[in-house]
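Take a look at the structures below.
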Structure I
Amino acid sequence: MVFTDSSCTYFKRFRMELNLQGPLPTTPALPTGFTWVPWQDWLLERHAEVKYQCFVEQIDAIVFPNLGCRDGCLRLMHEIVAKPGFKPEATWMIACGSDYCGTIQGVRERSGKGAIQNVGVAPAFRGKGLGTALLLKALHGFQRSGVHGVHLEVTAQNDGALRLYRRLGFRCRKTLYKMVDPLVVAASCTSLEPSWTI
């Protein structure tokens with residue numbers, strides 16, 4: 001849901017949480033031709049490029065303009081990796097041949113909870129269960145590293161992601177409204193797809 005007044009636009013978002021103290025579903029096998037790519041420092045720019053491919057021309061690139069440009073995605077990746085709680089075991093990419101097509105990052109916050117960052121699958125590779133696989137791979141990484149709970153935030157219009165998160169046991173704990181400058185909204189592409197990036 002989007003609210004607009006004369007000075008700004010507000011996007012409704014949900015903070016969702018999952019307790020990791022119980023068993024998780026098994027991470028599904030990737031489709032033939034797809035492989036897991038664990039975090040390595042030299043992959044930072046590749047994560048940023050995949051993040052850009054996942055979010056450009058999506059509604060979340062309006063809500064968070066840094067997701068709509070390569071430089072913004074690169075800065076975001078540098079910020080994520082520089083956090084003291086960055087979790088390589090919850091940070092993955094998926095490759096198909098020589099193409100990287102999915103990304104997820106994980107951070108342990110000061111509270112001890114994990115935070116899922118920017119899970120996305122590039123448009124040409126959606127509908128293959130890669131979003132579910134990425135999310136479960138990160139959740140298992142958090143759990144193995146001793147994190148007992150995780151959270152993420154999702155734009156309310158992202159129906160597909162909400163269904164996935166609920167199916168895996170995430171529950172909405174808070175409703176947030178993200179204010180966006182109307183000039184950013186007006187300057188954005190008019191053919192934006194729903195923010196389903198999984």
Structure II
Amino acid sequence: MKVVFFEDVEGTAHVGDVKEVKNGFARNFLLPRSIAGPCTKDNLQRANSLAQKEARRQEKLDAEARTVTSKLEGYTITIEARVGETGRLFGSVTNRDVAEKLNASAGTSVDPHIVLLAEPIRELGARPVTIRFTRNVSVDINVDVVPDEASKPVVAKFLAEQEALKAAEAKAAEARAAAAAKAAAEAGEAEDEADSE
């Protein structure tokens with residue numbers, strides 16, 4: 001069924017879009033809620049005027065968001081977190097934590113719902129995080145998760161153990177490579193002796 005949308009439907013259409021949708025979706029969801037209507041001349045005119053109004057509203061929101069994004073472009077926030085003996089965080093850093101720290105340090109008003117984290121941060125280190133102010137305006141900031149004062153000795157011990165483990169693995173790999181080279185050389189000598197006989 002071809003319908004014209006009077007409201008935005010996340011993931012489906014924006015105001016004024018004319019789309020072909022499944023009959024059940026149109027009859028059971030879109031039409032009863034007046035989110036969309038059949039593709040008639042009157043409905044197309046109504047949707048066109050709503051789309052123009054929405055475009056003006058969106059442009060105004062985008063302009064306001066651009067002033068904030070100019071302040072946050074390339075911004076870095078540091079969040080201290082408690083760390084366990086395995087190098088992972090106790091708990092996690094969520095979008096709410098990022099928004100609170102950003103509001104406190106940058107003096108902005110960022111809602112936690114616009115901080116886009118695929119999943120909560122559970123490890124130390126720096127990573128980019130996207131903040132989407134509107135559907136057209138977003139900014140990437142850097143979030144650096146560091147251990148708090150109580151966790152620094154634990155993290156230092158963990159990192160030292162990791163370095164020792166890497167060194168042992170490298171030494172074992174060298175020994176395996178040397179043994180493989182020696183075995184290949186002996187096999188080559190045995191083959192030469194067999195050829196000469």
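Starting from the value 12.6, 39: which structure in I, II was Rg and Dmax of the Cα atoms in Å, for residues 94-149 alone calculated from?
It must be structure I, since only it matches.
Matching task: 2.3 is the computed value of distance in nm of label points 7 Å out along Cα→Cβ at positions 78 and 134. Pick the structure from I, II. Label of the originating structure: I. Among candidates I, II, the computation of helix-only ellipticity at 222 nm (-39500 (n - 2.57) for each DSSP H run of 4 or more, over all residues; to 500) that gave -8500 used structure I. Between structures I, II, the calculation of mean count of other Cβ atoms within 10 Å over residues 46-53 yields its largest number for I.
In terms of distance in nm of label points 7 Å out along Cα→Cβ at positions 30 and 118, the structure with the greatest value among I, II is II.
In this comparison of I, II, the computed figure 17.0 for Kirkwood radius over Cα pairs in Å is attributed to I.
Here relative contact order in percent (Cα under 8 Å, 6 or more apart) was derived from just one of the structures I, II, and that gives 17; the source is II.
The numbers here are math on the coordinates, done by the rules we state, and not lab data. This is a predicted model, so every value here is computed, not measured. Cβ atoms are built from the backbone, for glycine too; each structure is taken alone.
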